[in-house]
Structure P
Amino acid sequence: MTQMNITGRATRIAIIANNKYQSRRVASKLFAAFKDDKDFYLSKKNPDVVISIGGDGMLLSAFHMYKKELDRVRFVGVHTGHLGFYTDYRDFEVDKLIETLRCDKGEMISYPTLKVRVTLEDGRTITSRALNEATIKRIEKTMVADVVINNVKFERFRGDGLSVSTPTGSTAYNKSLGGAILHPTMEALQLTEISSINNRVYRTIGSSMIIPKKDHIEIIPKRQGMYTISVDNKTVHYKNVAKIEYWIGSKKIHFVASPFHTSFWERVKDAFIGDLDS
């Protein structure tokens, strides 16, 4: 746990909510609590703290709204559905959140992010950042691509596609692909295959791999065509991708450290196992 410098000025608060009725109710309560409080200033421009109201998808959207300001912004999530992996507060715990922010001293919990760079055959490059994961798939036919890890040509992949996830994203799409769950404070990537072809002729590793922070992943498609590339909840289509690169970014996402912070393993248990019989 680290701490940001807190000055004597009012804390700038941005409130981002989805369109659900309960989310709007929570947003209204927070607006009412902060609008006449001299210690806070409500503004979506240059905030110190971003409050996301909704679900994990809403927090992903808030992350991408402020991804160029990660060095100075902290996030906090209010969940208006089931317990989410990025939220410490439920919709009935708004008073706890208000008290946390009034007592806030700048403490934060930080998780790594993923940098993604797509290079097209005409030389253009597109760089983006992911909080959960990035995937590449070929639209028309089986994807054939070389996988290079830290300049070592590891395998020639054949299948539907490949996913690279962060530790925080390990419980999302990565888990549905059979990948491992990583604690979000671990600075590592996870490379997971999507429906790989394994038979007497074609072979891949066939399991997810944990890649350390210092290593760099390259995926080099071997066939021309249209590719679908997803970065978190945003999807784009590119024709004739030369390569796509992944590495742990230098910038992290920062969350407001809370006395009500839910243990990661408690979240995993609640999401996938539920209550255990005694």
Structure Q
Amino acid sequence: MKIGIFSNKGTASTRVSNALKSKILDEHLTLDNDHPDIVITVGGDGTLLSAFHHYEDQLDSVRFVGIHTGHLGFYTDWRDYEVDELIDSLAHDNGQSVSYPLLDISIEYSNGDQQTMLALNESTIKKVTGTMLANVYIKDQLFELFRGDGLCVSTPTGSTAYNKSTGGAVISSELNVVQVSEIASINNRVFRTLGSPVIISPHEWVRVEPVQLDENLMTCDQKMVENRQIKSVTYRISNRRIAFAQYRHTQFWKRVSESFIGVKPIDQI
């Protein structure tokens, strides 16, 4: 089995990465950052997002494992002091995995150029200055004329990220759906949007067409598209998925509870 290590440059992460490399070699496992079977990310969710995009073309053959060296990691199941336990799991790997949905993004620019992107968490489209006006279509049917700061389109696992802060729902990772939430929409007696998140089935898609082509900013996870005239952006659930090695992968709702609530049984309070 070939193992890749993808780390941020922090002191704690560098220390853990060096320990991992040494112990992997001691177990006679193979280090291969170019074509790995498993990618171990060391850092936090930002590091895992970077690794996801780095290995985007190899998703059919790669599984991810996350070690977090900071305060909170939604995708990272292992702590920095558990390297020995992780190495033991790697040595006894039997191919087990759990997978999550991804978001397909298709961009059309005013000059006719087209671009496709893939998101693990979310994509946003905003106007750099002023109010964004955009026609929003669902399955090619005009749904609304949006006015506001922008729109956030997320995957189920990404629903716990920026989407949640915009008032979107947290969606089970078992569902292959896309969620569209509004960012500071304008609603008064003159202008009106739905004012609620919208959840799109796997057989539907959302297309956003900015009315003003200049000064629009689009993001895909940590990536950014700016200084280009965006004619339209189409979002739909992807046929591709991200896979995590399921050594002890935390169940989604437990992960949500531990990350945001920290609930304890009443007899432990």
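Suppose distance in nm of label points 7 Å out along Cα→Cβ at positions 128 and 240 works out to 2.9; of P, Q, which structure was it derived from? Working through the options, I get structure Q. The greatest value of distance in nm of label points 7 Å out along Cα→Cβ at positions 16 and 224 among structures P, Q is that of P. When mean count of other Cβ atoms within 10 Å over residues 56-63 is worked out for each of P, Q, structure P gives the greatest result. Give the label, chosen from P, Q, of the structure having the highest value of distance in nm of label points 7 Å out along Cα→Cβ at positions 88 and 256. Once distance in nm of label points 7 Å out along Cα→Cβ at positions 88 and 256 is worked out for each structure, Q has the highest.
Throughout, read-outs are computed from the coordinates displayed, never taken from laboratory work. Please read these numbers as outputs of a predicted model, since none were measured by experiment. Cβ atoms are built from the backbone, for glycine too; each structure is taken alone.
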